[in-house]
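J.: Structures are listed in the sections that come next.
Each value in this text was obtained by applying a stated rule to the coordinates, not by laboratory testing. Remember, it's a predicted structure, so these values are computed and weren't measured experimentally. Cβ atoms are built from the backbone, for glycine too; each structure is taken alone.
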Structure 1
Amino acid sequence: MAGAGCCILEDGVVIWECAKYLGLKTNNEAEYAALITLLAEARSRGTREIEIRGDSKLVVSQVNREWKINKPHLRVLAQEAWELMEGMKVRLVWVSREENQLADKLSNRAIDERGGEQDERSF
């Protein structure tokens, strides 16, 4: 079972968070889902510049075009992320899981609750 967790902070304050249950997915698919969900939300808010911190070295490195994408299904997900990034200045940075605890808690909450298609909150 997999879940995606992501949030948007403004001046250190959470203004939006999402815990999405994904069902049977790999950890890499879940990490891509979190990134895509976050990018879609940022785009819907008209965000022009954003720093995204992710704890998946694979996803961060692939989307930053530093690592090759060998799996076709991950290539499709990276393409979706790149399309959402168009017109935005995006800085995608790898951080340790310890530095990404809120997103990790949100993904775990989505798995634990297994309820609802998507739990989004704007503050």
Structure 2
Amino acid sequence: MDDTSATDTTEVQPNRPDINLDSAIPPEELDQLTEAIIAALKSVYDPEIPADIYELGLIYKIDIDDSRFISVDMTLTAPGCPVAGEMPKWVEDAVAAVPGVAGVKVSMVFDPPWDQSRMSDEARVATNMW
């Protein structure tokens, strides 16, 4: 039996972040905002890897609240990543530049640890990691 609820408002796809769609924002506007946030995330690259952080699977969660404040949970390919102190700010700046976003909070998480299974096919091609 499928235990998926008809009222489930979290979009989960393989190798993609959880995106909380439980919002009072009108659905069309929420879809546009979500697409713009994802596009902004795709503009951020780990300088050592030729793929964006979204396709690498470094974004674990995106939450859009009713006031259009965005919370992002992200990770790094390794806790000792040389840009660990800078990358959250890059993500914050990219998402904050999206029209309609009221504010952004980026949290660094390491559970679960990132591994190559989170990468999209696009990232696998870019990094030659098959």
Structure 3
Amino acid sequence: MEKVATEFAPAAIGPYSQAIKVGDLVFTSGQIPLDPATGTMVGATIEEQTEQVMKNLSAVLTAAGSSLEKAVKTTCFLANIADFAAFNGVYAKYFTEKPARSCVAVKDLPKGALVEVEVIASLS
């Protein structure tokens, strides 16, 4: 196992790593829409927040030696399922290879975020 860390994504806000590499896979921790430099929430809408989440995920995957294009599975958490269509609009721009996915609504997300996404991606 190898821990992955990059300054181009928000630092972990708890006792976990940004990602872990195991074999030919990388498992990211969930990313919320935090600015990596300031740690503050980015965006007020689901679209704005999803854009930041994708930037954060891309940075973590790049640091691991992978990319969004190599994603094999995503798990997506929405604070409001009514945001599903708007979330999909942004998500589809980034996950063009259409990995397997779960998307659920949850009661609350850290720091009041509207969205959180985690990824399992290939390293090869």
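J.: For structures 1, 2, 3, which has the highest computed value of distance in nm of label points 7 Å out along Cα→Cβ at positions 26 and 58?
T.: 2
J.: Can you spot which of 1, 2, 3 the value 32 was calculated from, given it is relative contact order in percent (Cα under 8 Å, 6 or more apart)?
T.: 3
J.: Right, here's the next one. Assign the value 91, calculated as volume of the Cα convex hull per residue in Å³, to the correct structure from 1, 2, 3.
T.: Source structure: 3.
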